[in-house]
Structure 1
Amino acid sequence: GMSVITGETGAGKSIMLDALGLALGDRADSGVVRPGTDKADILATFDLVDIPEAHAWLAERDLDNDGLCILRRVITAEGRSRGYINGTPCPLGDLKALGELLIDIHSQHEHQSLLKTDTHRRLLDEYAGAVDLARQVQLAAKRWNQTRLELERLSNSGDEQRARHQLLSYQLEELDNLGLGEHELEQLEQEHKNLTSAEALFGICRQVIDQCSESDSGNVLSALTSSLNRLGAATNSPKALSEAANLIASAQIQVEEAVGELNRFLDNFDADPMRLQALEERLDTIYTLARKHRVHPTELPHLQQQLMEELEGLNASDESIERLGEELAAFAQHYKEKARELSALRQQAAQQLAVAVEQEIQRL
């Protein structure tokens, strides 16, 4: 319905409209507060029986109140302002949005929805019975735009993703070629330790044999033999010398036996220099690749899994770009079809509405 407020100049029409505007979210300052008071409190109550749009707006925000809408605005002497909808604090933007559904104030003030293009479209769609179709067009446009933005985002990051894809492929190829098996590193390190110890033991045995019997600069057996010869050459040697000679002879026999044992040990020594070299090369490859990726060698299998998952994600992005391109074309086609249908319906209804409005104006 329409209400008309009339009265002589100074009767208070502006005061009433200003107060109503404040309740509907107009800008306010401390000048609206009566001198000597600490605040201004404006309250407006609306019956929503014939305003389903406002009732739906409140219901969506859990602010409905059995068909009534109570707007309240409190403005303090310091200029601070608070708004309430059905007793619930709310921002002034909500008061404005709800106010546009509740009332049109046709004056010099701002609540003139009839002058707004959005209102024109809404009224035309209601007259044409195209509210649902307009909502479908809006949804189609939103879906089309969202898909376009997502496709642009993925496409703009394409160069960076391609570079990352190339790097990941190269790194995974290195790790695949390495083929580090489970617990392989521990086994290689243990075998290398064993062979390294064996090589050291082999060297020690060779040194002892050389010192005992093979050194040209003098060895134990040569020294013992020379000592026995000298003692044997002595005539009329005392018994003590004979005892010493016997001990030296015994030592010579023991040294010869020790040398024999060492030679037999070396003959049966199972050391493969080629295997040790192969182990060292394999371990060096593992350690080098781990340093390259700045991880511990034991973490290389986990790193490989991470890189594989990231590469799969990039591949999925490529598939998403292709899929979004197809969806974008479908959404664009759907939007254009619905928009053409709505446009034709609006044009037809606009001509009919124009005639009806002119007839009504002439009647008034």
Structure 2
Amino acid sequence: MHDFRYQLPRFFSAFALHILRPALPVLLFLSPSTTFAQKPWQLDYRVQAGFENDSNIYESSVAPVSAPVGRLLLQSKAERVSKNVRLLFDYSGALLLYHAHNDEHKLLNDLKGGVTLRANDWLRFFVQGEVTLKNYLNNTADYGTSGGILGATTALSERAALEAGVENGQLDYAASDSLFDYTFWGAFLSLRHRLAQSTVLELTAQRRRLDYLRFAYLHVNSMLVQRAPYAQQENFSALRLTFTMSRKWLLRASVEAQFNRSNSLGYDYDRLRLQALTAWSPARRWLIRAAAMVQTKSYAESTPPIVPPEFDAEREQSNNLILDVSRDLSNELTLLARISYHDNESPIRGVFYRKTVFFTGMELRF
């Protein structure tokens, strides 16, 4: 749940299926020897509007409450490419309005930016940054996340490339600085190999150190738990293998092992996660996309933590299935429909909440 690089909030992970286009996987393997295709500033916009029915708007494991939701999404992207420099900026904003549940009205904003510098035929440097803000209109659960990556990619051969980098980020709740907020430093190493013209295999290793503002918890005996005199710290490690095939259809699958070790009672866990995404066009103007995630998670201690890992249950993605169907009515207008099922872990470890979401809407591109 700590990994901004691999995980997105539930809302944007669901809408990522709409933002994803079949040509995207071509960018997944771009060896340093490839020269940038030059182009001036290119601006793209899209607006999505629609209604959905959420069977569990509060992510409750005890008493789910359903409600219709109005949803509006705006995405804008700007890109400029010169011979040796690529600039990319991406903004996504969403407004969600819940019928008869004003305390759930929210705004979501996600801003990303990146610069890639081509040093020579085999070496590139890149800088990336992202800021996410979630603002509730009628309660005090607002929070923000931010993160940055500095790295380099080098060609090992015509088919293989190595990428390495360091990263930093934080989580900041506006109303509870001492409970959930943390910062992290980390590093990652990725090896990509092109098996064929449209098939890529990638192995990624990652390591992070998380420093919480809250104090750690100590186990005294079976009946008593007390606060430690030092802050909670965690070491997070992950190893992920990803397979991507992009032809007339897209298939992307990954398996990831995660290991979290903490100096606080109740936060040690191991997790194995499987993810898959596919997209294909069964007929002209039609596009079908599907995504699935399944995980197993085990904790080292039987004692539950006194403070949940996070306050917002939407940030935890455990098990879900999403099916998305769209039809282009014109070059600019698309009709959308989606059904998704979620079986995610709640802030109380080992306790899951379930929800089903139906969405219908329109997308305008210009």
Structure 3
Amino acid sequence: MQPIIFEKTKFNRDDFHLDVNLELPGGKLSVILGPSGSGKTTLLDICAGFLQVDAGRILFGGKDITRLPPQRRNLGFVFQDYALFGHLTVMDNVAFGPRMRGCSRGDARRIARKKLAMVGLEEPAERRPDSLSGGERQRVSLARALAADPGVLLLDEPFSSLDAALRLKLRREVRRIIDASGVTALLVTHDQEEALALADYLAIMNNGSIVRHGPPAELWSNPQNHFTAAFLGQKSWLHIKAFTFDGQNAITSAGQVRLSGEACGVRLPAVIMIRPQYLKVSPYGPLRGRLVSREFSAAGWRLELMPESPGVNRLEAEQLTALWPDDTPPRIGEVMAFDVDPHGVRIIELLRNS
């Protein structure tokens, strides 16, 4: 069980600068989540040895592998586009790694057969990759990566080319397979739902830096900075104009919002983050908002509300997302009263790099 350590790792190319100091736990599935251009794939390529750092070190289980070539890092790599050998059978694709490590053909095929059984692909072992579905090819890619018995498994957005239903199914299978193998795994993705569902440990990346890391439930409930909260899909925000004298309420663009605890020590500018399930439409609610859009989802109707409060500059007002429990949603343009459960409120200071 090898932890992955990025020790003051720096990488500079043209106008892109990566600076990462991060330790990921051994024997767990860690996920790096970030938007396009954040540096997550660059960090994965550095980990694999495809790119060389300008400063700092990368360690696998305490061993400095910074200057080692990819083939000497004892890792497996699952590529986004599968990267299977089209002229080889599924069996020979998976046996390729053990053969390169010096195993006899018979031993390599025994290892391959075991890994194919692990991913549920014993039957098509003698077929070519182009006869398989996308999900089957990705499972072959995973079996091939595990066949060389790597200390670290790297996965580059492995589900991005699959349809939604297959993506969900394969995601569960990959989680099961990684748990069964006990390997240290690092996956990168831009998909927030995927990251939260898969990760034992989650790191949020933006502009070449890690802005927050920890267990996914902790990041979800206590994001600490604006970027983390926004990128994890928590879209309801209210800018705080001031706090009431007792610190139990915040004055915002939509009116007063009750807080679950005192706001002592919070510096302005700051925002209130509200998850949709804690924003309740109520005829007696103290806040007002105009319905500007609505859409149906598996969780019910999601309403987008524009705060309506006397004296509010429309350019400063943020849209709020609320859930509507009934089958028939209200009309667009309707002004609605709503309230916020104080236990669903988080205050986030708007500091630089947040």
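Computed from the coordinates by the stated procedures, all read-outs in this text should not be read as laboratory data. Keep in mind the model is a prediction, meaning the values are calculated, not measured. Cβ atoms are built from the backbone, for glycine too; each structure is taken alone.
Worth a mention:
- Source structure of the calculated read-out (mean count of other Cβ atoms within 10 Å over residues 142-149, 17.4) within 1, 2, 3: 2.
- Winner on distance in nm of label points 7 Å out along Cα→Cβ at positions 94 and 190 once structures 1, 2, 3 are ranked, highest first: 1
- Set 1, 2, 3, criterion distance in nm of label points 7 Å out along Cα→Cβ at positions 38 and 54: the highest-scoring structure is 2.
- Read-out distance in nm of label points 7 Å out along Cα→Cβ at positions 182 and 302, computed value 4.1, structure in 1, 2, 3: 3
- Identity of the structure behind -7000 (criterion: helix-only ellipticity at 222 nm (-39500 (n - 2.57) for each DSSP H run of 4 or more, over all residues; to 500), calculated), options 1, 2, 3: 3
- For Cα Rg over 2.2 N^0.38 Å computed as 1.19, the structure of 1, 2, 3 it came from: 3
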